[in-house]
1. Of the structures I, II, report the one carrying the highest value of distance in nm of label points 7 Å out along Cα→Cβ at positions 52 and 68.
2. For which of I, II does FRET efficiency 1/(1 + (r/R0)^6) of positions 20 and 44 (r between Cβ atoms, R0 = 30 Å, to 0.05), calculated from the coordinates, equal 0.60?
3. Quick check on the output: 28 is relative contact order in percent (Cα under 8 Å, 6 or more apart), derived from one of I, II. Which one produced it?
4. Of the structures labelled I, II, one was used to calculate FRET efficiency 1/(1 + (r/R0)^6) of positions 12 and 60 (r between Cβ atoms, R0 = 30 Å, to 0.05), giving 1.00. Name it.
5. Computing distance in nm of label points 7 Å out along Cα→Cβ at positions 28 and 108 gives 1.5 for which of I, II?
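Laboratory data are not the source of any read-out in this text; all were calculated from the coordinates shown. Worth saying up front: this structure is predicted, and the values here are computed from it rather than measured. Cβ atoms are built from the backbone, for glycine too; each structure is taken alone.
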Structure I
C-alpha cells in the first residue's frame, strides 16, 4: 500500500455548538493519509497519473470554507466522503484538529479511517 499525505493543512470554518462559534471563522488543521497506488505515476513521472495532493488540498480547503457544521466529527466525515468520491483513493486516515478548543490543550479533534485498504 502506498500513502500520499498532507500534514497540518490550514483551514478556516464556521464550526462549533456555541452561539459565539457560529459568528466567526475558526482555524482548523487537517492531516491526511491517503492510500493510492503510486506505481503508474512513478513510472510515467506525470501528474496526470498521480493522486494530485495539491488538488486534494485545494478541494478540501474550498469545501471547508463553504461549510457550516456544529461538530468536527461531521466535518471530518464529509471531507472523507468527498476525497474518496472525487480522487483515486481506496482508504484514508483523516485527523481534524480544532486548536485551542479546550483550555490547556493545544487542540482537540477527531481521527477517522474510511474506505478499504484492499481495493
Structure II
C-alpha cells in the first residue's frame, strides 16, 4: 500500500538555522531517502521550491484564473512530499516520525491510491 508523507513548513521555523545545520539536515534527509530506497519502501521524494515560485490555477465554469504564489493565505505551506510503500498506516506513521525534517515540519500521513484502479 502506498502512503504520502506531506511536509508542511513555516519558513520562520528555519530562521535560526545556520548554513552548517541546514547542510546536516539536508544530508540526514538524503540518507533517510537512500535507506528507504534500499528497503524498497521509497516511491518518490521531492522538496518543493518556495511558494513565491508557485502559480495556482483555478477553473470555475469556463473561466480560468492564475494567481502567483499559493492561493490560500497561510503561514504554513507544503514544502515537500515523500511517497512510500508500507504494510500499514502505523508503519507509514513510524516513517514520518523518523524523518529528520519532522523536527521542523508537520507531517501529514495519507493513504494514496492509483485513480486508474477505480475507473
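1. I
2. Comparing all candidates, it corresponds to II.
3. Derived from I, not from the others.
4. The read-out was computed on structure I.
5. The correct label is I.
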